[in-house]
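Asks: The structures considered in this document are given below.
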Structure P
Amino acid sequence: MSSLLLAIDQGTTSTRAMVFDTAGRAVARAQLELPQFFPRPGWVEHDPNIVWQHALQTCRAALAAPEVGGTARIAAIGVANQRETTVLWERKSGAPLAPAIVWQDRRTAERCAALATPANAALVAGRTGLVIDPYFSATKLSWLLDAVPGARERARRGELAFGTIDSFLLWRLTEGRVHATDASNAARTLLFDIHRQAWDDELLALFDIPASLLPEVRDNAGDFGVTTLFGRAIPITGMAGDQQAATVGQACFSPGDVKSTYGTGCFVVQHTGETPVASNNRLLTTVCYRLAGRTSYAIEGSIFVAGAAVQWLRDAVGLIHHAGDTEALAREVPDTGGVYLVPAFTGLGAPYWDPLARGAILGLTRDSGIREIVRAALESVCYQTRDLVDAMRADGAPPPAALRVDGGMVGNDWLMQFLADMLAVRVERPAVTETTALGAAYLAGLGAGLYAGLDEIAANWRLQKAFSPQMDEERREALYLGWHNAVRRTLSGAT
């Protein structure tokens, strides 16, 4: 019987477990929505124990599917996770000391502003490829060490462990035997030198982080230990941050390949090869993946709110009942009537990097209604993607021949067509859109020796539908100019 691969895709708003065959076909899946906690304005938290329980429950449900029939055919497990989200726990018990601080959280904005001197900014950019921003893990961890009574002293005594969600899940899966992460997740902490591929003492001192907290950094495919929680010993052989996992799932293995994921946020990643490329346009230089000790790099643009804007329309303001309603509503009007929605609910990411920006709906008239606002929310995703692609071009990257898309939003045909129109680029939707989970499975398969190399994985990629640009240039540029005018009015320095 053929081997199967179990993937855990622990995201910001849900936890999913999927089983794939080695051809990349989904065999079974299970998913649970993850509760979000907003204790103060700008704060976003998760309960690590709920994250863990949902991971267990979805894995067990997927393994129990008739098409899988238990663990007998499971060759390995791969893990993909929401990046930057920060967990601090006790080594002895595995119990978290506090809620997980989610990547969207802005509580350390003032701390980041104080740290972001020209010298510090240059140090951080040169070593990590990142910017000093609350988005990343370092200031979240430092905040926890200060906020939890006795945490700093316990950390220095070696009693505590830090990790992003991947490390926390791995610790629980291996029952405390393995404290490790992978190079792609380590690269998002502000503490990891992406050139030397090592934790950096100078950065640890800058952010006041004890080295005793840190996990071991490993390749994305390889030995991450064994779990016995599902009835028999199963090796864990793949791990990556969600966007890097999606890059693998989209088979973007050559310099110039670009993918964009539309989930809670939106993340455009362009493979740049084995030499890191510094951005002059406020994009991030990051690890794409590390295999057999060889690192491939990427340029990335991060948008904090994409699908979260649709969730806001549904849950906070009640303009829609279901996320799927948005496509029909957008089609009912020829345009937004000049309405723009800037979803800066947790600040703005690349290329603006303004943690104090706030969301706004602009251009409202008496004729504006639910349809125009819903359409404006969808359009904002495409405008933000254009911001990132234009920044990549300004950095010298060639215009992409095509943009491969994935994530929960890409089933919306209207949105994909508007994206192609706004970028003037062909948009390609694959047959399997759960590419984050698929990438985790592929990495696990590589680590378990089920694939000879990346070429074998790339051969599995299949196109489901392509969208070609149809909008004329004059209209495209007029709409985009309106977007820029709207964004300028939401920035924290705006008057």
Structure Q
Amino acid sequence: MSLDRSSVALYASRIFISLAGFLSTVYFARELGASGLGVYFTFETVVIVLGVFTRIGIDNAVIKRLSGADTDYQRGVYLGGALVLVVAPFVVLSTGVLLFATQLNTLVELAVAPLVALTLALGTGRELLIAVLRGERRVATSGLLELLGELVRVGASVALVFDGYGVVGLIYGYVIGQVAAVVVGTPLLRTRPRRPNWGTFRSLFDFSKYTAGMQVSFLAYSWMDTLLLAILVSKSAVGVYEAAWRVSAVTMLAGQAIGTSLAPAVSDWMSSDAVERVEHAVSEAMTYALVLVVPAVVGAALLGDAAMSVLYQFETGGLVLTILVAGKVLQATKDIVQSTLLGTENQRVAFWVNVVTLVANFVLNLVLITYFQLLGAAVATVLTAGTAALAQLWYLRRIVDVRFDWTALGWQVAAALLMGTVVYGLSSQFPPTTVPRLIGLVSVGAAVYGLVVLGHDGMRERFLGVLPGEQSANA
């Protein structure tokens, strides 16, 4: 499993998801401003945070157990067990949302408590659907379902904002996107829930008790900073920070797609003692997970200020964007290592590393946001991602021989530096003060980088190897 068809299909769907999300965010920022955007992002943050505590790692356990099950009946039992296990957390959290509606509405600065409870139910169902599809080894289909939900969300949100609904339109659009994913995704499942037993619950819980910690740590890297900015600073700060974060997140698409396909494949290989395949896959995964991150660091350093001002019409955010993009080098490494640890049944290690870094992230965010606001949030997130990546990599090297392809990585760096030289020269002649000029500079940079990267024989062969007709597809 290197950059195989399932990874590429998921990667392609997420490219479209990110493009749709990026373009819509530009539109919403111009229509609603940083403060309006910040209100929506605060609502979204609350829903996602509560969703993680509702699922308590069950969705990752579903992927693991279904991918290792021998029969449809076994898969159905695990699905039935998962549905039972998420009911109690959902009831507790949704009840809490309604009981503390006043405080929640004050935080978001909008009366959203009933919508939060509704979206929590829909989001939990959506994540379980995606988990089942991935457990059935239908990674590409899960990616298409994600894409559908995002396109519906964006389309509904744009229509509602255009019709004058403002921030409320964004929230309604989010709910509509979740409904679409659940309605379309349910009939796609090949697995049907069956009555679980105590052994089912134990099996799911034995895995989820560790992956729950990893999901909570995901909050630290993706949402804790946003939540603390909403509480300690302002909704305008949230809007600027999240806009920068979402641009930086595009660079993670390759790593996330590869990591998603990597975990179940590693599980299969380890069960058949094919350790050398794991080692080769990890080496390749590290290389291709950084294929977008490396040039993005150079691009953000050169064009970060222009991107935030020209696209979003924000006066700040360029330096924050550069720091966040640079941090994705560490985050991408962490994602690949963590996926491999899960596949090798070392979720306990990943859990404890993430628990420690979660605490560190909270403390760093609390202190640095208080003194440095947006920059503090970005630095805190980068520091904790780096700590987690190094700790998990140290442990993984005790299990398998992890080798970096320094030649390919060096080629990426050289290509990015050449790209930066070209972009810098052109930007001095054609300053990126308008959208067409900014897009033109980005396009030229991407072309230069792509051509140079493809000059590397190994990378060129690997990329050509995933084109249609080169290998069988995974549905």
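None of the figures in this text is laboratory data; all of them are computed from the coordinates on show. Computed from a predicted structure; not experimentally measured. Cβ atoms are built from the backbone, for glycine too; each structure is taken alone.
Asks: If distance in nm of label points 7 Å out along Cα→Cβ at positions 102 and 326 computes to 1.6, which of P, Q did it come from?
Replies: Label of the source structure: P.
Asks: Supply the structure label, taken from P, Q, corresponding to relative contact order in percent (Cα under 8 Å, 6 or more apart) with the calculated value 15.
Replies: Computed on structure P.
Asks: Out of P, Q, which one gives -10000 for helix-only ellipticity at 222 nm (-39500 (n - 2.57) for each DSSP H run of 4 or more, over all residues; to 500) as computed from the coordinates?
Replies: P
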